[in-house]
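The structures considered in this document are given below.
Rule-based calculations on the coordinates, nothing more; no lab input. Computed from a predicted model, the values in this text were never measured in an experiment. Cβ atoms are built from the backbone, for glycine too; each structure is taken alone.
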Structure P
Amino acid sequence: MRTISFRDLQTQIQDHYHNQRYRAAFDLAGRYLQTYPDQAALLYYWQVCLLASLGEIENAVQLLEQTITQGIWYAEFLLRQSPALQSLQEHPTFEQLVQMSQRYQALDETNRYPLLTVRPEGCCLPNDQPCSMLLALHENASNARLCLDYWRTVANAGWLVAAPQSTQGMWKGGYVWNDWDAARQEIIRDYQSALEYYSIDPERVVLAGVTTGGELAMRLALSGDLPARGFLAISPEGSLFEEHDNLQSYLADMADRDLVGVILIGEREGSERRTILRKVTELILEAGGECRLEVLPGTRNAADSASDDQILAILENIVEYSA
């Protein structure tokens, strides 16, 4: 079986769903369960929704029960409010499945670490020379552990990599940053915690993220809520780009801050996205900040295509930048 990225798999499943090819989508999700075990909760959720869409209510409930009894939980609002699961609400066992899921979620929360870090061996501890720090923000429907894996090679180059964990759970292993105020408070707390436990050069702190994590990194850097040297946003997505007024509110004092930003996208992500992000870059420059848009030739998604060397070079350029 040809291996595809999980982003491409998600796109294919959603395309099948929107075209009402529910069986094809169900089979496709099932074929990649072994390939992406870290995404099992989402793949099973899709399969339950697809069985419900096919009218196979008993099969959908049975699969949901098998999934939850493995310890894979789903947020209560997702089970109760998802349009695809409305046909399951009156099933005799549905309510007890919701309650079982809540118990597993509560158990998971007691074992959740708010901040995960990785650092070069023998470096970045209190008596060591200060390290550069990458504060890496996971994307929506993901988690700090997967985020840390994505950026791990940065630590091999001498950086401390710290990945805050959102508390806004959707399913086991799938967390979001939808509540901006809560996200802001949590990330600032985790940043301050890192300053207490590690030796960090405050002039060499970069915020970074992929897709929605990239948008959040931009928000925090542009707002000045975290004193970062700059940001790296890879294929960023989110409400910050939907209206220019959203962005303008972050740029009022940009000329007074020495901030450097890089937005990295794939050439085939779409001309509309490139146009929007090019305008975002121009607005930051007009406000007195330093920002550039980099496009990876021939690539559909920069998140899956950017090499470790490219990412490291960009990060080093950010912290070494001199106007």
Structure Q
Amino acid sequence: MDELLKLLLELYRGASERPIEEFQDFALELIKPVLRFESGRWGVGCLAADGFTPGHVHLNNETDESVASWEEVIGQDTIVSAVLARPGITLADCVPSRYVGKGFTGIRDYARKYRHQNVLATAFVGPGRRTAEWLSFYRGDADDCFSERERQICERLMPHLLQSLSINRNLHLHGLREQAGPRASFALADLKGRLWFAEADFHRLIVREWPAWLEPALPRQLVDALTRRPGEPYAGKHIRLAAAPLGKLMLLKGRPRSPVDELTPRELEIARAYGSGLTHREVAVQYGISPETVRHHLRAVFGKLGICDKAELSRFLPPCP
């Protein structure tokens, strides 16, 4: 157990030091010698009355093809329902022994092809039972079964893996929030628009724009807007939100709308230049326009923001998506 303690210390150290896009690979490689798995998956999925739907999956020595093939036979994979029925309890099983008979031909062939003959699987069900996080580890040799000791170690490790991942994300997003200002909030979603992680303020922000919204799927209108115009923020009635790629995920940054959102791009850049300390003449030189044109834009800016002097301007110009 001393070795397990050392592993946990290293895991939490990595949570505070590793970039968000590297941490899961780091964590899985760290525990691989202990559990002796050949490949693994760390994913999130949606729970509904008609069953479990996989969402984003982080792969370790696995291919995207293997996930697509699994979704074709998931109806035969009773391990899924077994781990969801007992959240936090790790299941160790051998596929050829578990899936016997003609009704399981698909899952047996799948496990043989992708070297999933032996499985360690654990699921954690989220509040409201609408989402589940899960981890599974595999060995390709049907005779190389996971032992009871390995199952117990895996079960003890799983809460620490999830907690360290949460710490890693929160630390990363805290740094971004300090740069973006106190009104900003952040989330991570997959490319299909399903939330994987979100700050509480981000949840409140989405509900403000779409009062009937229920996670994990982001509102279709928002997803369509972000994917149709990559790099362009979504400007809603109450919120402003931008997305940036982060590996196979999207980093979402949102904030409530403010009066500054009513400015035109030209008005905004002139307001920023003037607010930074430049004079009318210096702003005019910077943008190749006349001082009178600068004054015209600033009159419009002051009118839209409801302010009367330069001193008030800076409080309206925080970093924004």
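Assorted remarks:
- Distance in nm of label points 7 Å out along Cα→Cβ at positions 207 and 263 derived as 1.5 - corresponding label from P, Q: P
- Identity of the structure behind 19.9 (criterion: mean count of other Cβ atoms within 10 Å over residues 135-142, calculated), options P, Q: Q
- Largest in FRET efficiency 1/(1 + (r/R0)^6) of positions 55 and 159 (r between Cβ atoms, R0 = 25 Å, to 0.05) among the labelled structures P, Q is structure Q.
- Structure (P, Q) behind the derived value 23, 15, 10 of semi-axes √(5λ) of the Cα gyration tensor in Å, for residues 87-150 alone: Q
- Structures P, Q, by distance in nm of label points 7 Å out along Cα→Cβ at positions 247 and 279: label with the highest value: Q
- When Cα Rg over 2.2 N^0.38 Å is computed across structures P, Q, the figure 1.28 traces back to Q.
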